[in-house]
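Below: a set of structures, written as structure tokens.
Laboratory data are not the source of any read-out in this text; all were calculated from the coordinates shown. On a predicted model such as this, the values are computed, not experimentally measured, just so you know. Cβ atoms are built from the backbone, for glycine too; each structure is taken alone.
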Structure 1
Amino acid sequence: MHLHVIFPLAISLLLVLSPAAVRRCAAQERTDDAPPYKPLVSPLARDSATSLYTISIQDSGPLVVDLAGPLVWSTCTSDHPTFSCSSRECASANGDGVTPAPALAPRPSCRKRPNCACTAHPCNPVTGRCAAGDLTSSPMSANTTDGRSLLPHPVSFSTVASCAPENLLQSLPAGAVGVAGLSRAPLSLPSQLAARRGLGSRFALCLPGVAVFGNTTIYLMGFPLELTAIIGRTPLVKNPKRSGDYYIPVVAITMVWTSRDTPAALQPRALELDPATGRGGVTLSTVAQYTAMRSDVYGPFLQAFDAAIGAPGTVKKVPEVAPFKLCYDAWSLRPLKRLGWDVPIIRLELAAGASNNWTMYSGNSLVQVGDRTMCLAFLEMAAGGGSDDGPAVVIGTHQLEDNLLVLDADNEELRFSGILRGSGATCGSFNFTA
């Protein structure tokens with residue numbers, strides 16, 4: 001058939017197609033989004049003013065990443081859709097570990113009215129303040145990935161989320177519109193992507209740099225091997241009082257330097273999680289900047305680190321700089337080519353079932369607070385911290401940076417790389433090009 005025949009025919013077909021059909025065709029060409037769905041990837045950025053991390057996945061703006069958060073929440077437009085009080089989504093939004101306090105729980109009379117709008121209870125992970133908001137559907141978009149780089153077309157999808165008032169954004173980064181909860185709760189972002197898009201229960205975080213949702217391999221530029229198969233593994237521990245949080249089975253903390261081991265002289269079972277009360281244990285946080293320790297753990301930990309670094313007699317101690325308790329003259333530290341400074345390695349000794357221990361080098365253990373001052377980047381919990389059902393240790397983002405973390409809810413497992421800097425790769429070296 002000649003071109004002068006084909007061209008008018010094509011025009012005629014476009015004219016008879018409805019505008020909706022044309023939009024659907026264009027969307028299919030643009031997104032290429034159909035089952036089986038491919039893993040999703042999104043950049044993670046660190047906000048310098050707050051030290052919080054945001055993910056660019058919601059259409060209305062970035063969301064703060066909260067590893068312990070049970071919900072996705074954000075501010076909403078006035079014409080947002082809602083879910084019924086009798087919906088399955090409403091039950092999930094108000095289940096155990098999601099509703100923050102009895103005073104905010106849904107009224108029983110509301111549950112009896114099938115057409116009432118469901119109320120959820122988002123909480124700000126920084127201030128601890130909670131509010132009530134409609135449960136809604138939130139539009140999102142992200143790129144798909146094969147684990148090496150972006151695939152050509154972004155995809156659009158929706159998640160169940162809670163609306164929140166503007167004042168709940170207090171203390172979050174400028175421009176952030178809410179929070180992406182990443183816990184094991186049913187309405188967290190990874191749980192929804194696993195259930196609604198069949199991506200599998202795994203998701204990966206590498207701060208600052210990249211988040212990957214779905215069961216996929218992961219490659220970072222600068223390192224030739226697939227990472228998820230070769231990094232360390234440990235079982236996760238479940239806390240029945242905080243069922244969505246991620247706990248790891250740390251049994252001891254030891255400083256390793258100059259062929260010497262200096263263990264922190266902790267009381268027996270100081271790090272153990274008590275399943276009856278929910279007290280103790282070691283958990284991960286993307287909201288706390290520095291690792292915080294209960295007083296009975298922090299004191300022996302500081303003593304062990306100071307004893308280890310002071311043994312050769314070459315490192316000069318300087319006055320502490322709040323909020324840190326141990327500080328050293330940077331000029332007395334020997335620099336290393338890729339790993340920062342030659343100081344004691346902090347080894348978190350993991351229970352049976354882990355493939356290896358978690359080691360922290362100076363890039364994760366020290367922070368520079370002046371031209372010549374380096375401090376141990378660990379904090380003591382405030383008075384009363386960890387006294388009721390709180391953890392013994394909360395591992396913060398400074399200690400998680402440049403570590404690939406792969407969390408697998410189905411297999412109750414954490415995969416961890418340790419600091420990537422010595423390998424030639426970094427969390428910022430994912431290939432964000434198609």
Structure 2
Amino acid sequence: MDVFKASFGVALLFVLSACGNAKSTESVYKKSASPYCAQTRIQSKYIVEWEDDRFTTEFAESEEDFKENFLKPKLDEIRSAEPDYVAAFNQPVRTSNLQQTFADSQSWGQEIIEASAAWSRGYSGQNVIVGVVDSFVDTTHPQLKGNILINDREIPGNGIDDDGNGYVDDVAGYSFISQPGTNPSTNPHGTHVSGIIAADPSYGRVKGVAPQAKIVPAPFISNDGQGSLGDAILAMQYVASRGAKIINASWGGAPCVGALGSAFAKLSAQGILLIVAAGNSGIDIDQYPVYPASFLIPNQITVAASTSLDFLASWSNNGYQGTHLAAPGAQILSTVPGNSYGYMDGTSMSAPFVAGAAAVLWSARPEASAAQIRQALVRSVDISAGHEFRVASRGRLNIRKALEELQRILP
């Protein structure tokens with residue numbers, strides 16, 4: 001009798017506990033109370049994180065419609081859901097078109113990080129895939145065309161998902177831009193970023209940091225410089241599925257979306273290295289966090305901008321905890337749409353220097369983990385008297401030293 005009572009009590013406790021943990025639309029649906037988040041919310045669009053670790057974006061006429069007609073019937077399958085919010089490039093960013101002839105000094109960024117020390121040893125990013133989650137990339141630019149990863153299981157232009165991966169005609173990447181009819185020539189950002197990473201010098205005067213790496217473009221930011229955090233998550237999922245070992249994220253958004261942090265953490269756990277621009281507001285992001293730059297995720301590197309005089313750019317975000325190293329970001333020459341070139345400023349340019357450097361290191365030691373590549377890059381920075389940076393490492397990217405550090409990590 002006493003045993004029965006005890007068993008019944010345990011069973012009752014289990015039932016009550018299970019009831020207490022039962023999902024509801026209120027427990028699954030999360031919405032920030034921040035006024036700033038309310039201003040940047042995208043109406044009628046929602047981010048859903050599923051129990052099988054997928055993310056999707058969904059649409060509904062209203063919040064109540066979303067909860068009642070989408071969430072409630074699928075509660076068992078959904079981990080969390082929340083409104084979608086705006087993502088955008090970090091300003092200031094400026095560009096100027098150039099003639100087709102250039103001086104060697106215009107590659108100051110590659111020179112100061114000693115990229116040639118790796119190139120001379122045959123390490124140029126070969127067999128390494130980099131996901132560029134950004135605006136449109138001009139995949140026809142002569143200096144980029146040969147370094148775009150082509151999906152040869154997809155037949156171009158037939159309107160069919162030939163390889164069954166869920167994306168129709170994703171031959172040279174895939175567009176996650178919600179705005180229809182976006183013309184890549186009106187927004188040079190993604191093309192410029194891609195050139196810094198992997199421009200092929202055989203077809204022009206720009207030389208990418210990793211000129212033999214392959215780029216997977218996954219644009220989600222439209223002509224106006226804005227996109228959605230939900231689309232950014234989908235784009236990152238996509239490049240990971242295409243084999244990217246590195247993802248370049250030269251953009252930011254409101255600290256409103258828990259799903260963004262969850263997505264970054266999942267990608268990090270998959271062994272993907274996440275290279276993030278620190279932002280261009282000249283603030284200490286340890287005191288005033290910005291995202292995704294301020295995520296403290298194991299395989300993330302947040303990058304501040306340095307100048308040709310080897311100082312921190314006045315407009316670069318910084319922080320001894322939230323930013324990890326600096327890299328060239330002022331007056332950077334790279335590819336822009338239409339077989340042309342331009343200068344741009346910003347931590348958006350600094351991040352791809354580090355992404356390219358990571359590709360170079362991985363081409364030297366393909367067996368390295370993302371954590372080891374990160375460690376080599378952050379530990380090996382240049383630090384000189386009077387030029388210390390307000391970043392965790394106190395220094396600026398140096399590829400030659402990073403290769404030496406990687407050899408110590410992996411003798």
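Of note:
- Identity of the structure behind 2.1 (criterion: distance in nm of label points 7 Å out along Cα→Cβ at positions 129 and 209, calculated), options 1, 2: 2
- If semi-axes √(5λ) of the Cα gyration tensor in Å is computed and equals 43, 28, 18, the structure in 1, 2: 1
- Which entry (1, 2) yields the derived value 1.00 for FRET efficiency 1/(1 + (r/R0)^6) of positions 193 and 337 (r between Cβ atoms, R0 = 41 Å, to 0.05): 2
- Label whose coordinates, when mean count of other Cβ atoms within 10 Å over residues 57-64 is calculated, return 13.6 (choices 1, 2): 2
- Distance in nm of label points 7 Å out along Cα→Cβ at positions 281 and 313 derived as 4.7 - corresponding label from 1, 2: 1
- When Rg/Rh (Cα atoms, Kirkwood Rh), for residues 225-288 alone is calculated for each of 1, 2, the greatest value falls to 1.
- Structures 1, 2 were shown, and helix-only ellipticity at 222 nm (-39500 (n - 2.57) for each DSSP H run of 4 or more, over all residues; to 500) at -8000 was computed from 2.
- When Cα extents along the principal axes in Å, for residues 177-256 alone is computed for each of 1, 2, the one that comes out at 41, 28, 22 is 2.
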